[in-house]
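Listed below are the structures to be examined.
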Structure I
Amino acid sequence: MQDDGLQILEQILPFFQPGFTISIDLVKSIGEKRDIPMILNKISQQDDYEGDFSTRRALIYTLSFTAKTFMFGHIAKTPEGLIRKVQLDYYSDTNTRTAKRVQRYTVVPKAKKDYNEDNVIDTADEPFIEPGDDFGFTETSSFFGDGKDFAPNRGVDI
């Protein structure tokens, strides 16, 4: 069983020298294509085995990666002004027809001052943030196993 795991690793590792680059279409509407490096950080092995030889044994190999992605700034002279939300869905496969999301990363502006003068800095202040203001970000990461996809035209997962 350990030999099987090592043979699988033996097939994966040659692609990382130390990184593996994937070309993706970031913004389909304008044809923005970029090369995204995937870097293999580390490999760890866990051996879950207790008891005699008839007891089930589990060898777990964990591969940790870093994906270098791109964040795009505002588009100059737009009537909408500040970008109010960025949502990025990560997929476990590169086949865009069959892949389902596994993780969603969301970023929204976070107020650093009391814009609406209610003596509290909270989410009610966020609609008043303007480009050029000093503001932070609220970051959210969610994991999924539901097989749904985000429908941008409807604003929901289907």
Structure II
Amino acid sequence: MTRRHAPPSADDGPPPPARLTDVDALAQLSFVVQQHLQRRAASHELSLIQTRLLGVLRDRRPTMSELGVLLDLDKSSVSGLVDRAEARGLVIRAPDEMDRRATRVTLSDHGREITVDVTAGFTEDMSTMLGPLSSRDRTTLTSLIGRVLPNP
């Protein structure tokens, strides 16, 4: 007697890696990366958007309107985000030296410490996740990702 297996159902979970489409693989990778970042952010009571704000400010002193473009947020959302970050002592607002009408946002010392900690932990998580890949595979992965990401 031959046994027939039931067709896979939605309850069977995701397909094994060998059967993933490129879209499925990217979606699952995105979920895993977001989970790691969210966990690191939560350890400092940060939301993902607050973490993105700190990440943008690591090496920039943008104006409020530039922040809106970088974070893809409208003006009122940027104001609220920066207000909350400033209230927590994470960022500092200062008038632009060239245009007093504009306000620039920078990391405070406390914000920089948190950014360094979140970045270090996230980097460790990603290094562990990429551990099974050879150095050559990592270089290839980085190159391929660079080809599909929009230009900054």
Structure III
Amino acid sequence: MKKILLFMMSLTFCFQLFGSDMLYKCANQDFDILVMGSSLPFEATESIDDRSFARMLFDNDISVKVTEGSNTYQYNIVASLTDGAGQDSFQAFSRDDSYLVPLSMKTDFYFEHEGGCLDGSVYSESQKKWITFDACWDDHASNRMMCSF
């Protein structure tokens, strides 16, 4: 298990080192999700204050592209965080049309390195509702979001 994790971490590092902007490419029967950027998610520590934490979440060049059917949506406001143990979290937002609600969340998932899949949900623009992916370790999964990187 440790060898697999180290291999995946080194592969991710190599993508970063050689300039590839793709972090993860994931798909299931309904969606294709591409997470791009040249920076890895930041690793939080308990000693950081709330304001610094909020700034660091969004201080990246990461974008999330969601393709649903023939429509593609790209979100460039992304909060990203890693736990340092094999899970990278991404919450993507779009600007809302309202001045009272400045941001609208579009994705809320994390990449599970050991399982090679996303765990979480994405907002379906065509169905106007949140679609949840089956967990990586769910034995009865029918809507798993598998990834390559």
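Data table
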quantity	calculated
Origin of the derived value -2000 (helix-only ellipticity at 222 nm (-39500 (n - 2.57) for each DSSP H run of 4 or more, over all residues; to 500); candidates I, II, III)	I
Top of I, II, III by distance in nm of label points 7 Å out along Cα→Cβ at positions 109 and 141, largest first	II
Among I, II, III, structure where Rg/Rh (Cα atoms, Kirkwood Rh) as derived comes to 1.09	I
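Just so you know, all these numbers are worked out from the coordinates, no wet-lab data involved. Here the structure is a predicted model, which is why all the values come from computation and not from measurement. Cβ atoms are built from the backbone, for glycine too; each structure is taken alone.
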